[in-house]
Structures are given as structure tokens and as C-alpha cells.
Structure 1
Amino acid sequence: MRTIYTTNDACTDKNLLGNKGANLVTMARLSLPVPPKFVLSIDAYRAYKRSGRLPLEEIRKAIEELEQRTGKRLGRGLAVSVRSSAPASMPGMMDTVLDVRELEELLASVRKVFDSWDNARAIEYRRLNRIPADTGTAVIVQAMVFGDADGRSGTGVMFTRNPSTGANELFGEYLHSAKGEDLVSGRVTPRPLCCLQIEMPEAYYQLKEIGRTLETHFRDIQDVEFTIESGCLYVLQTRSGKRSGQAAIKIAVDMATEGLISREEALLRITAEDVRSLLHRRIESPQEYAHIAQGLGAAPGAVTGSVVFHPNEAVAAKERNESVILVRVETSPDDILGISAAIGVLTSRGGLTSHAAIVTRAMGKACVCGAEEVRIDLEAERFEAGGQIIRRGDSITIDGNSGRIYAGRLPLVEAEGSPELNTLLAWSDNVRKLKVKANADTPEAIAVAAKFGAEGVGLCRTERHFNAPERLSAIRAFILARTGAQRAQALETLGKLQKEDFVAIFKQLRGMPIIIRLLDLPLHEFLPADLENLDPGLAEHIRELRETNPMLGHRGVRLAVTSPEIYEMQLEAISEARSEVEADVSVMVPQVITLQELFWVKRLVKDKNLKVGVMMETVRACMRAGWLAKHADFFSFGTNDLTQAVYSFSREDVEKKFLTTYLEAGILTHNPFMVLDVKGVGRLMQTAIFWARKEVENLDIGVCGEHGGDPESIKFFERIGVSSVSCSPFRIPIARLAAAQAAIEHKRAATEEVKPPAPATN
């Protein structure tokens, strides 16, 4: 079996040569100045893992060809670098060996790079980025060129567009008379690429033309490593550039506008993390605060947290739900766990293409790097900047946009998006089929939802209105009432409060429709836990009301059956509020298990001109979906409670106790409360929708659980015929994009299914 590919080969299969290897072949075919090389394929890696042996004869032949192309012998003028080349980008995670000059050193270096696929940092990076562990890596053996050869030499990194802002401008860094490792390691803070334009203008303009060629060919921003040896420019590798979310969105929109890619492709290129990063917080009125140091804004967003100096401290802090900023002289691939656990990173060395910058930008975490004014003492766990000493545990604020560092916790405000995001979301709205609504319980939340493009409120939880102390006492008075008079008094108070709530909410809707979930009142959430200082009789009554398993107990519609006056109070409050403020209102019945419960509530609604829907969150409701569909105006799947029911999990308990273990052990692939369980919960939903639509073809079916804002779950909802999703206001832009991506992928899959078979060939 052939396992090595040389410069003359035309193979560009990334699954065989890895991303770097395939791109090197492509650049050579584009007649760009690439040093000669050969690639040990991923097949060679797999053979090595099975047998422990390398293809020695193939390697010797490849070296001979390399020597012929360079006119030099290995160790006699020819040195090579040995680098990894995985199909997915894993910057700095695997080993690199430079300046190899002997065959036995070369063979050892290949083994070292192959073995580094399984080092701790590579394993953790793959876990964080969902890269399959069995993919493997190729190895590139390439003739070295030296950026420190003489005064007409240098090395650098060029992005074809600005990876932080997305601006269509050449961006990068350059070191005069230096090696590439000096740049990427962050040991030396480089200069902007414009310095190369002044010192070696011919190389600069050649590099600019190469960038244009590569971007046109790959139709994406390129991250290009280059070296100049004695005035001659060489391109060592290119890859799609890591970019901030802001840059990703701007680049996608600009490239679609330029005609380089289609609008559909632009939509598919953007991730939920990209959109979320544009909603990152910023410092409120930063001009009012003096910063203690200035670095490079490497990854956007402002964060405030406590200082830690070691990655393991960041990990421990995250387990305690503490927000920390990791401060390092420079980061290395070994710091990946700490970077992942921290909310932001600050380094005193390194540029915008250093390890810290690339990794945090990809993770969507705020980062300031190259802050040389920050003098760090790791042993003493403190740093000095601007005449102040900041110790471990002290609070700082870093701004990944401006690169400024501040002592203390500064007030932060939410971001406002960007014109390109607005354009992208407008394109999304023209493509998607799913409606996107908000889970919102207050006028303030509805205002945010409207700003982000919600098409209505898909879930207004009325029990949330009673969490304030003065309102909590009112709901408790109803629950604990012993006499009819006490209950009537409590209901009168609750009715007034509810009407005030609904009037304020209806005013804020400004014509948007709203679905109000009637009270779903798990008693344990509203009763006092401490009974020691209460009247003994009252304490005993509370004990009688307590349930062994309250999440499966006397709540939702069951409370309305035993105490119908509470739903009557809510319905009357809605009616009175609508008489003052016109609103498009529907109500939803929680925890339904039987058609008789729906009839019970519909009798209470009477002639109030309200649509009545069923919240599908019990297994039995799903199994009786056909019957319920005949009499319900709409369905809305409450996937949070439905997931609990299907798994027999209590979310609060399992996330504290054993869910992490299940995920780490691979027993579960995802947290089922974050990403919908398609095989279990999803299949149940699909069954319910089938029977419901068999009875009522155009029945409106929504999803209002946490999964309504998760892109992976939204793709599934699109496939099974859901009409709308409802999520928290700040996830609405993500849901709008995800719904468009789901529609595009669904359409493409359908097109693939109906393609005629390929003609037979002899």
C-alpha cells in the first residue's frame, strides 16, 4: 500500500494528506513558491499505530527525490522540518521538529509527531472541538528555509483579511532575521506586516499577490506562514484563518456581496459561537476609567474576573462556578485546560498570531496579549502594571477589543451586534421556515426579544411573576389558606397583581402574539424551607403539603383540577387586561396527560375568545397526541420536562451528581438538557407529530424548551415538521441563523435524494 506522497503528486485529499499537506499540494499546483516536501499520509499513521513500523523504503526514496529537487544532500546543506497535518486544524497541539539533518533523527522525528496525536493537550483540544479521536494525522517533511540567514531574511504570518474585525486588508506580523518559531511561540513580540513593506517592498507585494491568489482559490480568509531567505520569499503553509465571530460574520457577508461565495454558503459558514461573540459584553463608558496597561486586543469582548496565574487554578475555580482571568507570560498548548476554564486570558508576550490569540479567538473568549507593560511574577503570583500590584484573587477587567487592562471590576453592558449581522439575519429570515419566538415573562425581556427579531412570545411563564418577595407572600397566602374567606382574599390580591403584569406585558408586545402558560406551580418552589420560627400549626400544614417528588407531583393542570379558581383568576386577569390593551393572546395548559384535563380548562375559558393549546411535556400526552390534536388549538413541546420524563432524570440533581461522569465516560454524547436527545426524546416527539398531523394536517406545533435555541436541536425540529421554536431573548439571533441553516441543509438533502443515478460505465 502506498503511504507517501511527494511534490509531483496531484492528490489533494485532506482525509489522506491532512489539511496542511493537501494545501501545500494545491499551492504547488498554483505555481506558488513552496519549498519541496513529501507527506506521510494518514494511512501511514494508521499502519504505524498497528505495527509500530514506518515505511522505510518509501521514506528513503522520498528523501532522494527531495535531494534531487533541492540539489543538496541531507545533512550537507539540506535540513528538513517535520510537522503534523491533521484533517482538522489543531494549532500547536501536536509536536513539530525543526532543522533535522540525519536519517535516524528524521525517523525519530516522524515517530515523535505521530505519537503526539495522543498527547494530553491534543486529546483535550479534540474533546473541546468535537474532533474524532480516531482520525489520525499525516506528517509533512519539508525542506527548510531560514529566516535568520542574513540581513535580507525574515519570517512572518499573513492573514488575507483582518481576523479580528474582518476588514478587507492585509493583516499580519513580521520578524526581521528570525525563525518562524520565534514568532508563533510568542517569545518575541513582532512588528506589523507594514514594516515588511518598508524594508523589503518586493517581497511584500509578492506576498500580497499570493494572498489574493489563495483567497480566490479557497474562497475563504487564509492564514499564510512565510519565510524570506536572502531576499527569496517562500510560502510554508496556508489554511483557513481562525477568526473572531465579528470577523467571521463580516467576511462571510462581504464575500457573498463580492460574489466569491453564495448567500447560502455565507449562512452555512457562521456558527452559533460567531453570533454569540457579537453579543459579547463591552465596558460601559470606558472613557471614564484609567487603564493600567495596554496590550493587543486579540479576541473580542470585555470580561471581569479574579486573577489566577496557573491553568489548574482556573480549572478548580470553574468547578466552584467562579469567573477567573488566566494571566500568563505566554501561553502554550499545555495550557489548553486552563484557557478553556477561564473567561478570559491576559499575556505579557506574544502577538496577534500567538498561541493565546489563536486559541481564545477560536473559543470565543476575550483575550489581551503582548501587554509588555505587565510584569508578571509567577512564583509570587502577582503582576505589576501602571504602578499597581495585582495579586492572585484580585479583580481585573480586560477588553479584548481595545487591548486595555483595568484594575477592579468595571460595569459591563451587552453588545449591539453589527450591520453585517443584521444583513446576515435578514438573509436568514428570507430562507428559514421555522418561526422564532421568545421565552419572556416581563416587559423588559419582551423588549430585548423584539430588538433581536422575535416573532412573538412562545412561552410566558406566569409563576415567574411571583418570585419577588412581596408577591411571594401573596402566592403563599393562597397555597396556605385554611378557609374559603382566606382563599378568596388571596385570590383577589393575586388577580390584581396578574392584571397589572398582563397590562404591562401587552403594552410592550406592540402587536406581537403571545402564548401565556397558565400557572405551573411546583409547591416546593414557593413554600418556606425553614420551619423552625413558624407557628407550629402552620409548620405542620406545610409539612403536609410537601411532596416526595414535587417535579412529578401536584402542579400544572392538576392544581387547576383540584383548585379551579386559580386558573379562573388568571383567565379573568387576562380578559381584563385585554379590555385595556389589545393583544393577540393564547393560553397553554401545562402537564397535560389526558384529553379530559384539556376539556376541564376549556370549560373555564368559556367565551373569553382565547386559543387553548397543550404543552406537550409528558410521555402520555405524546402517546395521545392524535386525540389531543382534535381539540387543541396548538401544541408546544416543553422539551425540558419532557427530557426529564423520558430519562427519569431530575435535571438539578443529575447535573450536580453524575452527568459529568456520564459525558466523560462516553455513556452520553451530549448533555440531553442542552442538545436534544434525538434517539429518545426526539423519536417520541416525531411519533406525537405524526399522529397529531394525521388528525389535523396544519396544526401549529412549537418547541419552547431550552432546546429551542440550540442549533443542533433546531436542525432536527426542521426535519420533523415543527412550526416554531421559542428561546431566551439573547439566543434569538442564533435561532434565526440556525433555522435558516436547517432549511438549507434540509433542501440540499432532499435534492440529493432525488438525483438520478449516475450512468453506468464500462
Structure 2
Amino acid sequence: MTESQRFKVLAERDINRETFVEPWPEAGLMVADSPYDPQPSIQIVDGRIVELDGRQIDDFDAIDTYIARYGIDIAVAPEAMALDSLTLAHMLTDVNVPRTHLLRLATGCTPAKLVDIMRHMSVLEMMNGLAKMRVRRTPANQAHVTNRRENPALLAADAAEAALRGFAEIETTVGVARAAPFNALAILVGAQTGRGGVMTQCAVEEALGLRLAMKGLTTYAETLSVYGTERAFVDGDDSPWSKAFLASAYASRGVKVRFTSGTGSEALMGSAEQRSMLYLEARCLCVTRGAGSQGVQNGSISCIALPESLPGGVRAVLAENLMAAMLGLEVASGNDALASHSAIRKSAKLMLQFIPGTDFIFSGYSAVPRRDNMFGGGNFDVDDLDDYAVLQRDMQIDGGTRSISEQEAGDIRRLGARAIQAVYAEMGFPVITDAEVEAAVVAHSSEDMPARDIVADLAAADAFLASERSVVEVVAALAKRGFTQTAENVLMMGRQRIAGDYLQPAAIFDRTFTVQSAINDPNDYRGPGTGYRVSGERWDEIMNIRQAKSPRDFIVDRLGSPIDGLDAYGQAKRGGSTEVVVAIGPAFGRVITKTIGGIPHEDVLKAVLTGIAEEGLIGRIVRVWRSSDCAEIGHVGAKLSGSGVSIGIQARGTSIIHRADLARLNNLELFPQSPSMTLETYRAMGRNAARYAAGRITTPVPVTVDNWARLRLIVKTALLHRRETEEIRDLPPEALRLDWEPEV
């Protein structure tokens, strides 16, 4: 068979750079409904779970044991497990069933029961369920701020900008583990410069992360990974008990904790035990709840390409987000790691969390360029910020960010970089030069930054970590160097740790350092007119993207003074047979003086008249006052033309060749693509109209089709047409003369 040109083009599409595989349940390569998944079951004897999802107590592994002891409410379990899973699925989507009722029932469900509920639900129904079950009423977002060169000035500048853009949390990580103290310090200072109350963390090995927290450099942690099989758990990170202990250690120091899990990790580690990815994730979530974690970073996270290679993979990711919310866990819902080469596919995946909203729509929106993202590249990054802002505006959805101007960005980036420069200087760390500060203000990536002595930086970071110095000295350094507001914000974060209010479920700070959490901002969605709605000041903020202009600005350069020498001389009458009438709209050449493509109207008229003259006919100009419609303008002109042929031209340049015996919406030739029209097009239009008038055979003028013109110019088109329509008068057609010399 000859190669299909369409399939050849399809083969080059970004989507066909992905990997797609058939399910293989024995290897754990099945996102849900594996034939090896257990059926839901529970048996409780003397207040003790002795059977869990078909497994007897003597056969429990460590995860079963932990879930049986801490992850299931045995007072609720008999009621919840007795309910049909389809009934529970209906309750999730029923706006008349309150969230609190479902939260109670979910705590009595086994992992297999949670998965069985999901089995009955479509993506749309899961999104509806997620809108209801989200913990915090107000959605938010988290940013990633990292760079390959571990440059503190750039980290602080990027964190300051991310904070000003509205991110409620900012996470960093390192290329070299020893850089962690300074990276954590840089984003803390930068974030509190951009906006007080932004929580920060540094994703490193857990013991090191706790040391950074104890120095006051971080306020939350989410890198406590849990797994759904015993072998993966032991190989990965200890056990459920050790995770619970570590979570308690963080909380005792006033540090908020989320666990991390996600579909696919066990299969990636070769320890899936022939179970589906979603079932193993349900086990992780029951462990997370049992350990007392505030929430979970889930949504497949760094494994996303694995479930996406399988049928139903994106649906399973949404299901794991919903199951977490059902258990009352704060959800940072993935969307962070690279998920697809295809812009269409990655955007479609995002919508499943973006539209219903989650506590953190991204567990790391890359607020830096992809090549600087040390988490493995962001699915959306700094280059997508405008797109993301427009998505919020398009759908009237709060995606947790705001648009800022270039000036605002530059100012806050400079302030953030100067603040960390001051801390380094005051505390005796390696110098951050003025040149580094200025480079950080305008840099796109770390490649735009001067090189630093990384050996000196690492040595200083080691000394700082080993010392007794803490965030208290950082506050003093900022205050001494005149960065009063940043110092106050950093100090306030320390005070908040003592108060411990942000250890409440799904806690974030608003701009006044008030905690918003499940306690004082619980999700109260119960259908239309309830729950969180974008309105008021926040809607103004989302609406006012930096690209938005006054509508009048789009046409101001098309308005001007009337064409000099285009004069009226009375009411237009029917003419002779050797003429072509050039009929123009009511605003043409008098209020609007250029086409949408920027061609002066005077030049348009001269080009058309020249074309008519080249064929030996006379061109006569008539203004049509009673309509701004192109077909009507042309048709009125044709009725006045002695030859019965006319050219109708709107002010924006859209044109038509018409004939008197044709219906108004029929024509000889139509030129709708006015942005693509040139003076030669108008001249050729004149020639063709004259040939029609003389009864000669002619070939239609070639029309250039720009499929993007409407998308690009429809606003300007509407505004120009509106302006011309404003000039309509109840007057008869008017005869005009123009002083010109034909270019023959």
C-alpha cells in the first residue's frame, strides 16, 4: 500500500512520542480492576480486625497490620462495609448528601472498598465528587523553585516572584545534598519578601529535612514516601511506624507534614505483588490517615508516565485524588512531573483537578524554566504562566495564582535578591555580588547567572548546618540591613510555628497571616450556589491579566481624520453602463481610515479605481449610509451601477463584488479575509469587477486563507464593525468624488 500522507503527518505528532502498552496484571501494569485485586471484606472480633480484604490476621503483612490497627475506624466499619459500593458512589455525586457524612463512612472502608467505589464512577462523576470532598474550601497552589547552579540570588528572586503570583507554598530541592541549608534559606527569604505567609520546604533526605525544620528554615514537609506493598516500603523508606514517628517529630517542631504516594511506584520498584496500581494506592492512603499525616501529595507524582502508558491511567490518578479527599486528607494533586510531550494531553489531565479544585492543584508548579527544575522537569513551568492565568480567567476558576506585570516582577525579584544578599553579607557567607543581584532580576534561567564558587558555598552551608545559628540570626540580619518587612514576615513564620495553628488539616496562610484550614474554611459544596465561588476582589484579580487592554485600544490606530479630497456632491443616482460603482460603508474614510490590516483607505480606493480603469471602465464612489453590512453595501451599489456591477467595501476592508440581479447574500466574489488583503488584491478586485461589467470571462481573484486570522483579530473585527455601525444614518446613498491619478 502507498504510504498515507495523513498517517505520515500523524506519526510526527507529539502524542506519538509517548509510550503506550497493553495491560500486564502479573507485573502490576494495570491501573485498576486487576484480576488479582482482592474483594472488599472485613471481620471484627472483640474490637479487633481479624480479616481485611480477604486476608486473615495470621497472613497480614506489615501494611495490613498497620491499617487494621490505625487506618480504619472499627466503630464505623460495619456500617460502611455493609453499604453497596454503588450506593456510596451515588452518595459521592449526590449534592444532597453532605461531605461530613461521607467522611465518616470513608474512615470505615478498607482499601479494596475504596477502590470498588471508584470502579462505578466516570471521570465526570469523580470530578463532581472531588469538588465536594476537597478538604479546604479555598483551592490553592504550590510552586517549585530550584536551579541547576544552586544560585541563592536567583532562588530568592524566583521565590519572591512566585509568592507575589499567589502560590501558597514553595518547594525547593538540591542537585548537591550539602546545598540544602542555603537553598532552604534562599527560598524562605525570597518567599517572605514576595508575600508574608508563604510556607516553604526543601525536599531532601528526611533526617536532613528535619534538621532544616528545627533551624526554622522550613515550615512544611511532604517527602515522607509511603508504599502499598511491604517489599517496596522496606526497600524504599522504612515502615509505616517509622513514617508515623517521623511525622510526629516534624509536628512537634511545628512543621506541617504531608506524605507522598502515587499510582505506579510499586510497579516501578518491581514490587507490585500482581495488584493494580489503584488498589496499592488505596493502601497507601489508609496508612497515611492512620499515621496522622495532615495530607498527601498524590497523583502518581514522578511515576505519572507509567499509569499514563496504560488504559484508564489518567482516570486512576483522579481516583486516587478523590480517595484521599474522602479520607479527609489534604491533597496536593500531582500535575508536577512531566506527563506528556503533547500539550493537548497534559492540559486535559490538568483539567481533572483544575476544574473541581484541590487543596493544591499542583504539588509543584514549576515557577522556573523546565531545564532548571531539579525535580525532573515541570509539567507546566514559568513559560506557561500566562496560559495558566488565562485558563483561570476563561473558566472563572481559582487556580491559586495571579497575573503580575513585568514591572512588578522586576521590582519584587530585585528586592528578594537584595534581601538574601544582605543575609549573606551580615552572616559572613560567601559574597553575593551586585552583578548577581541584577542578573537574577532579569534572568530566564540559571544559565543567565554569573558563576559562583560552589566549593565555598558548600563549605559555608556545612558550617551553618553544624552551628547553633538559626532563623533568629536571619531575622536579625534582615532587620539590621533595612529589610524590615521581610524580617517581620520571617519572624512571624517562626511565631506561627509556636502557635501551631497551621498544623490543622489543609492549612495555608492568607495575606494577613490568618490560617485557612479545614477548621475555619471547610469545604461546604452542596451543588449549585454553594461552596467556593470566585467573586469580588479575587475575581477582579483573576480577570485583570497583564495582557488585557481597554477595548478602545484595539482600534485607536484605525481611527483618524477624513480622507482629504474625498468630497460629497449630492444623492447618488443610477449611472451609465460603462461604470462600476465602488460602494463604501458609513465610516469608511471618514471615521475609520485604515483597514484591519493597516492599509490606508485612500490607498484602497486608489487601488480599486486603478484596477477598474485598467479594463477601460469608470469607477464611481458611493457611500451607503443605511447599513454597515458588506453584502448590503455591495448590493445597494449594484442597484445604482449602470452596469449592474459594484464593489462593496466595509471600513475594516472586507469586500464583495456584487451584481444587481443576485440575491443580497449571493455574490460574484467575496473577500472575507480582510487582514490578508493587499493593495494588489484590491487592484485585482477592481479589474475583475470591470470585466464582469463588460461581460468578459474572468478568473476569480485568488483569496489567501489565514486560519488564525479570526482567532487573532476577532475582537478588533467586532470593535471596528461596532464603530462603523454607530455611523449608520437614515440617509440615501451619497455620491463622492476623489482626486486621484490612475496608476496605469
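If relative contact order in percent (Cα under 8 Å, 6 or more apart) is calculated from each of 1, 2, which structure is the one that comes out at 14?
Structure of origin is 2.
Percent of Cα pairs over 32 Å apart, for residues 284-699 alone was computed and gave 54; which structure, 1, 2, did it come from?
It traces back to 1.
Out of 1, 2, which has the highest value for distance in nm of label points 7 Å out along Cα→Cβ at positions 100 and 532?
If we compare distance in nm of label points 7 Å out along Cα→Cβ at positions 100 and 532 over 1, 2, the biggest value is for 1.
Given a value of 14.2 for mean count of other Cβ atoms within 10 Å over residues 412-419, calculated from one of 1, 2, which structure does it belong to?
This value belongs to structure 1.
Mean count of other Cβ atoms within 10 Å over residues 244-251 computed as 18.0: which structure among 1, 2?
2
Quick note: the coordinates plus some simple rules give every number you see, no bench work behind them. From a predicted model like this one, the values you see are computed outputs, not experimental measurements. Cβ atoms are built from the backbone, for glycine too; each structure is taken alone.
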